[in-house]
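Structures given as structure tokens follow.
A short reminder: the numbers here are calculations on the coordinates, not readings from a lab. All of these numbers come straight from a predicted model, not from anything done at the bench.
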Structure I
Amino acid sequence: MSRSVPEWFGKTDDSRPPPHVRLRIFERHGGRCHFSDRRIMPGDHWDVDHVIALINGGENRESNMAPILRGKPHKDKTAQDVAQKSRNYRKRAKHVGALPLARQKIKSRGFARSQAQRTASSPIEKWRGF
């Protein structure tokens, strides 16, 4: 009979999971990167990442964490999280009226058309000052 272990919660958003929790997260996901689905081999550097990012409303708890390879997969996931945050912010700001309305062009009559430009073959008319 296996002992049930309580889920780990971070005291703050910055608190890191301890090594025994990292191991549980790694084993729960079968040693695969949750972003690229690549198997994490011995010697590969990996981090524990929030599946739903903290900036998008995720929690700092064990059930919201998964292993992710360092380097390109982690950078791409972070870029997606920031893009999602920006979309959410713009939608919320537009909904409550915090964003200014789209700027419209000034409607005016416009300018009179200028005369046709002279070409190099047309005669030059000089003012002689008389």
Structure II
Amino acid sequence: MPQQALACREVCRRTPPFDLWLGGVQTFRGRVIYLAASGKGLSALHAALVAAVGTPAGEFELDNYHPHLTLALGYRPVRYPWPDVLASAYSEFADLERAAVTCQVRDAALFRKDVPGQPYLEAARWALDG
């Protein structure tokens, strides 16, 4: 296992499970439709992973990190017009605008993508044991 993956596994071993909230539909620059995710434990895990792998703070790290669950990518082919996809997402997840859903995060997964445009594949999964 590469050194960075070992470091991630160790962070997860020391991290306790935590609550995660999924909120309403949002977009990134009109190209990505997602559900916002939040939680103190999520921010702490993200910061610990960034520190463990030695990744310099970049565009998507630390203060610029926006945890989310992607629903649709506008730069990928979709079967319906993009405004319809966005309207459908708002309709389908309207209840999350009123009250976020909560779940407990008990493990973390490392994903990889070997070829651009292909789906991500799970490379490793680690329990949060702290």
Structure III
Amino acid sequence: MRIPRFDYTPADRLRFILRGGAPHRGSYGADLDTRPLEDQLAEIAHEVALRSEAAEHSRHAEQQAQETAQQNRENALHLAHAAHAYRVQRLGEQTYALHVAKRLAEFVTAVRDHTASLPLGQEKTEIE
């Protein structure tokens, strides 16, 4: 024989079942012969308020964690942009230094070639 999930005839009994959240005192209240449901309503309302506060606190903590994570991502992105800008600046400086070194090497080579083509002796000293 299987026990039915619901009573099909009224039993004059009422039950509150609280689901979700973190239970603090109890998860249900029932209309019993020894303790009527009216006497338990204050406890049930207090339990609902406690669960609501806990859920609000949890939601606030999660929101703070998300904001912190977003701030960390923005800081990391800012650092990455700064590092990239520094690399670009250094590369520009190195490119300019290479260009200057090439021109200087060309100048030294031209002076050396010109000096090698000069006649020897007194004339060379005068021309120099």
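Here volume of the Cα convex hull per residue in Å³ is compared for structures I, II, III. The highest value is that of I. Given 41, 21, 14 as the derived value for Cα extents along the principal axes in Å, for residues 32-87 alone, which of the supplied structures I, II, III does it correspond to? Computed on structure II. Using the calculated result 36 for relative contact order in percent (Cα under 8 Å, 6 or more apart), pick out the matching structure from I, II, III. It must be structure II, since only it matches.
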